[in-house]
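Just so you know, all these numbers are worked out from the coordinates, no wet-lab data involved. Please read these numbers as outputs of a predicted model, since none were measured by experiment. Cβ atoms are built from the backbone, for glycine too; each structure is taken alone.
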Structure P
Amino acid sequence: MASGKVWKYCDNVDTDVIIPARYLNTSSHEELAKHCMEDIDKTFAKEVKPTDIIVAGENFGCGSSREHAPIAIKASGISLVIAKSFARIFYRNSINIGLPILEHPTLSDECDKNDILEYDLSTGSITNKTKNKTYTCTKFPPEIQNLINSGGLINYTKKKLNK
C-alpha cells in the first residue's frame, strides 16, 4: 500500500501542457520536472511532493507522442496517475518508463485537490482516505506490473539480460 496527496486536473490535459515544447531541448529528467504542468498549474513543480498523485478526467496525455510528458511527471515525484481515460500513446509511454497509471470512470468526479488516496497497484484498490470511499480499478497483468516495478522497459530488459 502507498498513499499520496491529490493534484486534480480536468479533461484533455495534453502533453504540451504537461511539459511545454519550449523545454524539450533537454533530456535531463530533473530539468523536465522543474517545468512539469507549469502552463496549467504554476504551483505544481514547486509544491509537488514524492508520493503525490495526479487525478484527471478523460483523455489525459493527448497531443503529441513525446515521452517527455510521462518522464516529467515521474521525475517530479508523482507516484501514480489516475484518469478516466488516457491517450493511447501516453498510456504506453507511461508503462515503458515505469510511471504507474490507472483508469477509473468516476474517481476523478468524486475527489478533490489535496484529498489523500491510498492505493495498492497489485490489487487495483484505491481508497480516498479523506472521503472514506474505496474504488477498484482493473489491475495490470503480472508482466506489466513487473515492468512498472522495475522502473520501466529499459530497466526491466537489463534485469532480464543479467539473469
Structure Q
Amino acid sequence: MALVRILVDGYSLLHNWPELAEGAARHSEAARTALAEMLTQYQDACGTPITIFFDGNTARYSKPKNEATGAVEIIFSRAGQTADDLIERAAHRFQAYGEVLVVTDDYAERDMVTGFGGSVASCANFIGMIDNALANLQENLKNHNRAERNRFSRSR
C-alpha cells in the first residue's frame, strides 16, 4: 500500500530537534514556523503530503490558527483535545486510502497507531529521513545543473 500522508506530532519533533530554530523556545511561533518550513522542503523532496499537529493550549502569545501551506497542513487541537487525539483519529481515517506514517516519540501513541495498522517513526529516525532526502535532492540538483551547463557549453 502506498504512503498517503505523514502525520507529525509537532512538539515531539521540535523537542528532539534542537538544531532547528536554535535559540527559540520549543513552543514558540518561531520554532513552529521553522518546523513547517523544513517539512515543506521535505514534502517537496518526497512528494507525500504532511500534516503537523500541535497542542493548541500551549501557544501562549497568540491564538494559533489552523493553516495549510501547499501540501503541509498545520492543525492545533482545541480545548479538551490533545494533538495525540487528533493524530489517532486522522491515522485511523486515512487507513482506508493507504498507509499512514505517524512521527512521534510518544510510546502510547505509537502503540495505538500500530495497533490498527499504521506505521510509526521515532523523531530521530524521521530527522534522519529528512536529512537523507534533502541531501539526495541537493545531489540530484547539482548533477542536473552540471549536465545542463555541459549541454549548454557544447551547443555554443
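Can you tell which of P, Q yields 9.0 when mean projected area of the Cα convex hull in nm² is derived from it? Please list the in-between numbers first.
Numbers: P: 9.0; Q: 11.5.
Going label by label, the one that fits is P.
From P, Q, which structure was distance in nm of label points 7 Å out along Cα→Cβ at positions 2 and 146 = 1.9 calculated on? Of the structures listed, the value fits P. Here relative contact order in percent (Cα under 8 Å, 6 or more apart) was calculated and came to 26; which of the structures P, Q was it taken from? Comparing all candidates, it corresponds to Q. Across the set P, Q, FRET efficiency 1/(1 + (r/R0)^6) of positions 98 and 122 (r between Cβ atoms, R0 = 25 Å, to 0.05) reaches its highest value in structure P.
Among the shown structures P, Q, from which was the value -8000 of helix-only ellipticity at 222 nm (-39500 (n - 2.57) for each DSSP H run of 4 or more, over all residues; to 500) calculated?
Working: P: -8000; Q: -16500.
Attributed to the structure labelled P.
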